[in-house]
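Listed after this line are the structures, all set down as structure tokens.
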Structure 1
Amino acid sequence: MKTCRIPYLFLFLPLSGYAADIVPVKQISLELAQTIAMKSVEACRKDGYNVSAVVLDRAGNIQVALRDTLAAPHTLEIAERKAGMSIMSGIASSEFRKARGDIRPEFNHMRGLIVMEGALPIRTAGSLIGAVGVSGAPGGDKDEACAAEALKAVEERLEFAN
């Protein structure tokens, strides 16, 4: 009786159409999200602004939300919606606003999104892992500057993340 021998190599080849059933995903940690949010608040504080900072994960879920002691309550929702726009577009909310002013009114009526300056994507090794939104400074450009300063402070952590 002859036995059929299948080379071991064939046992490890994916069957057609099933190659991507499991996808490894990079996810922002609570610790990194917390640091980014706090550094955003601190950057605005030093300029005299009371803000809220919200960090969303790659799926748009709130990872961290901080409201400075004297920041207005509505700044939390605005910061979250700014970050949502950055997650959705993959770019700074200010860039999206400039590029797509034609659809701004429609997006402003969608839950979780607002087309305003003040949010930046968070990336590591080419992967979008989240976004930080800031609200409360007198102008979205100042909000975005605080977010940028926070990301600059964790640049090395993002660059060398696994």
Structure 2
Amino acid sequence: MLLAILKDARKRSHRHQGGFTLVELLVVIAILGVLAAIVLFNISGVNSSAACNGMKTDGATLQGAADLYWNTYGVYPVGVVTPATLPGGSDVATPAAGTTINQQELLMANLLHSATAGWNSVAPPPIPAGTELFTYKASPPQGTIHGVIQGNASPTCVYN
């Protein structure tokens, strides 16, 4: 008798127990999918933006170091002469447009930290994607630094 009452109570509790239908679950999954797609779309451009901001920061640091070098020696560090000397043999007071900045001289003059080594990479082709290249710009003042990220199909990130 007691078992019959328990069975009857179980049947009644299962009948009135609420739950989610398949349609409700599919709607929730669809909404979560749309939200995930929106978030992933917004995050996808973060890496390229971070690389661009990093390159602009590096360019500003090199610009400051080159200006300090000019204040000390009266010339800008030019070329990729190694080993570097202070001031270098190819250093000039007015660099030509497109002349490479000699980062080794800036390191040797203690105007840059050693962690900056490799910022100004003049790599032989093929140029690896994401390589920074800093040169001097033609427009006045002549010591203004111009930077791009090499290896990209379209250089959308430019410093100065």
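Laboratory data are not the source of any read-out in this text; all were calculated from the coordinates shown. Nothing here was measured: the structure is a model prediction, and the numbers come from that model. Cβ atoms are built from the backbone, for glycine too; each structure is taken alone.
What to note about this one:
- Value 39, calculated as percent of Cα pairs over 19 Å apart, for residues 30-117 alone, assigned to which of 1, 2: 1
- Highest-scoring label, criterion being relative contact order in percent (Cα under 8 Å, 6 or more apart), among 1, 2: 1
- Of the structures 1, 2, the one that 27.8 was derived from, the read-out being mean count of other Cβ atoms within 10 Å over residues 78-85: 1
- Given 20.1 for Kirkwood radius over Cα pairs in Å, calculated: source structure among 1, 2: 2
- Structure from which 1.9 was derived, distance in nm of label points 7 Å out along Cα→Cβ at positions 102 and 150, options 1, 2: 2
- Origin of the derived value 0.25 (FRET efficiency 1/(1 + (r/R0)^6) of positions 22 and 54 (r between Cβ atoms, R0 = 41 Å, to 0.05); candidates 1, 2): 2
- Mean count of other Cβ atoms within 10 Å over residues 86-93 - highest-scoring structure of 1, 2: 1
- For helix-only ellipticity at 222 nm (-39500 (n - 2.57) for each DSSP H run of 4 or more, over all residues; to 500) computed as -15000, the structure of 1, 2 it came from: 2
- Which of 1, 2 leads on FRET efficiency 1/(1 + (r/R0)^6) of positions 70 and 110 (r between Cβ atoms, R0 = 35 Å, to 0.05), largest value: 2
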